[in-house]
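Structures are listed in the sections that come next.
Coordinate-derived values only; no laboratory data. Only a predicted model underlies this, so the values are computations on that prediction, with no experimental measurement involved. Cβ atoms are built from the backbone, for glycine too; each structure is taken alone.
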Structure P
Amino acid sequence: MRHIVRLFLAVIMTLLLASCDFHTPSSQLEQIRQRGEIRVGTLYGPTSYYQRDDTAFGYDYELAQSFADWLGVKLTIIPVNTSAELVGLLEGGKLDLVAAAIVVTPERRAQFRFGPGFYQVSPKLVYRNGSRRPRSLDDIDGKLVVAKGSSGEDLLKAFHKTHPKLSWQADPKSDTDDLLKMLAEGKIDYTIVPNTVLARTQRYYPELAEALTLSDSQTVAWVMNRLPDDSLYAGVIDFFGQRFMDGAIAKLDEKYFGHVQNFDFVDTRTFLRRAKELLPKYQELFKQHALEIDWRLLAAISYQESHWDPDARSYTGVRGMMMLTENTAKAMGVKDRTHPEESIEGGARYLKLMIDKVPDSVPDDEKVWFALTAYNIGYGHMMDARRLTKQLGKDPDSWGDVKEVLPLLQQARWHSKVRYGYARGGEARNYVNNVRQYYQSLLWLDNEQQKAQRREELDEDDSEPASDEASHPSPIAEVVSRITGAEQG
């Protein structure tokens, strides 16, 4: 009987043990897949993450979305304003990884685990044009402020060992964009940002200038906690390996950095001034006739073509806001090329026609750059450039590859081998890059306009609206006024 009882108890214990979960804890990557989402922290900004017309953009955001798709899970993006906030969330286990243009530094590597580097930046000491330029760290005489937890702060801590008089403030509440704006407005004297950030921001704040390059190029990578479990780390390595192989990284480089050229102070000043004085006259026409094209892109093309001058004319005979040829104007139903509305409408229709003609093998987000090339030098020459790109063993559907081949259309060795012969391919490449630069500036100005409008709505109950239309200039003009006020003062 006792034997039977012992056997009965053993069976009961076995059943109880089987009902309990004594499995080995799943790996971090398995946990992510089990919950069906990956939580990625990032920073608001033009490189990592921003929203436009309810759509998310950003180099890091697009990569993170691709990684989530690769894992077969949902991306939960958690954007914050400062690096210090990201560190707190990552250390607190609220994030699986950070994708925010984070630079790999020795101090950070000792604390966190980094994925593969996927692009390089160089740190710049930035000052305001017109003030005394420091030639070395010992020349800094003023208020130097960096974002707390930034790579700039790490650099300053390292430099302090050899420059003991060096002093700075680490602001826990401001990001690099905030600090650059403060610098442009004269509220601080210096800050430190990556060259990629400076190059983009100078298009909005041309007062900003590079004083010093503070170190060799630094690597940007994703960040994870240091854990005994390396499953997520291994997954990130595999993912980046595939993205390098399939060209996805190169396409993102082109999308976010490919149009950034050497900064031209005079050109930027001229553009911002005309955005204030001329664009408000034609803004509604661009919106009205943009078809499926972003009106700000159409306005950027018009600026590149004519500087928004309805009477503009080139030595080749093209005329008007959109610089149409006689044949193109006739085909688009434009009777008077110098009439602003007719020119804008005709230019928009012609660009849409070019976009629709670009082969479907070209990614949708790059079709417009091929179409702009066709707008500038003709559809046949654009297709010649694609054919030549293929002959050279490159990808004819990649704008990054085709734009490097375009200048060859000016060389007899190459244009003799294509169907339509000689073309100003180098000019076409610069044309597209310029349009992209102006487009990014208009996107930023329009975003500032929308923020200003939201602030006005919040303050609406506290003030009476003026009846005089002249007292209400275009919001974009107001933004530009704040930027260029120092020059006019």
Structure Q
Amino acid sequence: MLLRFAAIFLFGSLNAALAANAAVSIDERNCTAVMAQDFSKAVGAAVTIQSAKLMAATPDLPGYCHILANIAPSIGVEVRMPAKDWTGRFLFTGCGGLCGIINSAAGDDALLRNYAVATTDMGHKVPPSGDEREWSKDKGLVQDWLHRSTHLATVLAKAVVAETYGRAQDHAFYRGCSTGGRQGLTEALLYPEDFDGIIAGAPAAQMVTPHNVFAYASNTRPDGGPILTAKAISLLGEKAVAACDMDDGLKDGIIGNPKMCAFDPASLQCEGSASDQCLTAEQVSTADKIYNGARRGDGSPFYAMGYAKGSEASWTAGFIGRDGKPPGRAGSAAFLVEAVIGPTAKLSDFDYAKHGTTGGPLGGLLDYGPDGKKLAQYKTKGGKILLYHGWSDTDATPASSLDFYAAQAKAFGADNLPPFLRLFMLPGMAHCRGGNGVNLADFLSAMETWVEQGTAPDKLVAYKTNLPAQSYRPFPLKPETVLSSRPLFPYPATAVYSGAGSAADAVNWHKR
């Protein structure tokens, strides 16, 4: 029986009140005792605790209680709780792609900060064949993937934490990127009580998959050959950067705000015979389509933008293929076309105006409610959302964040967003990590301060390092790993180099 759990959540306790915000520890007995508990009633679905083990500290992680569980029918859940000095904070981490795995590493930095951390495989395991089409035909598993798994895994993780430590968490946070970003926004919209603060990066929602298919189809002739060749793409990237590099006051090969970049591919159109130093009319038209994105029958855009100017470095791998590999967009295109149109459909059959933004069975659409104000529940309860996105992202293009932000600004008024929703755009950053710009920031500390102290982030510092690309790393970073830093300001503001001092130091940039 979950007597302690019920006491904590229904009535509270003097001990819990005294312990709030104080470090808490557990031993092996507390850890393994979870095996004897039935959390099914608390979760609202059958729960099986598969294992509970106290893990010894290593050079990379503190000692922690490791719990693996299953929520019916097949939602895998992991909970890790520091054995010593728990801070009272809880972080749920999101997944990526179609998930199917337990991505423990996504919460390692928080565990190092003595957070209790948890995650889920979103309701299925990656098939041995790697073919995701079978499980995606199961409507129940799709609902688990879209929203049910994250919510129920959060409820279970909180119950496990409360049972193990003898008290509930003081604050619950969420953090994820790509599919993980969509998970976070879905939580805010559908389950506003789950988290006090949500960090959502590059949300793979709304038009992400169909836009990538549109871009790939725009560059593919009926015979399967590319319109923009690798050399043409390289030329586009070179000239786009040359035209807009100095918009932020610094010539560094990075476009600070691609939406404001005035580069026009038509400036490269060949006047005479075709060559590697100019584009054909067909190539200019294709580049325009990829930059601008699909349009409705009346000519209006489906979303804020297509692929950003300055993101061309990734187009070759996505549209043509590199090092003998097929085009990166080919697989998602085939999946979408088969799911939306039929098993015998061709890429040329895909019509954005007709097939829209659903993205097939795994479209991950966000429901803003009939009046567009569904996020009001999360706003009213005091929840905070820190949204971030790399400008050079071509997996979940910046439009997914810009459109979400615009929808909320329309619903609530732009002046009413800063107290609960802030968007930070990272110049040169690719999808969730990497790229040629800054790509790491301590979003978690910013969210702690926002939720716990009421101080919203007016400026963050982002870093470019010499470390392998990774979404999250322990902060503070070691000085010898930092190549440069740059401030980030809440959208629509941007950072501009002052012209004095080292451009690699964030202190020499200002807000515009």
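Worth a mention:
- Origin of the value 0.75, where FRET efficiency 1/(1 + (r/R0)^6) of positions 154 and 306 (r between Cβ atoms, R0 = 41 Å, to 0.05) was derived from one of P, Q: Q
- Per distance in nm of label points 7 Å out along Cα→Cβ at positions 282 and 370, the highest-valued of structures P, Q: Q
- helix-only ellipticity at 222 nm (-39500 (n - 2.57) for each DSSP H run of 4 or more, over all residues; to 500) from the coordinates reads -16000; which among P, Q: P
- Parent structure of the calculated result 4, 18, 28, 26, 16, 7, 2, 0, 0, given that P(r) over Cα pairs in 10 Å bins from 0, in percent is the read-out and P, Q the choices: Q
- Source structure of the calculated read-out (distance in nm of label points 7 Å out along Cα→Cβ at positions 82 and 114, 2.3) within P, Q: P.
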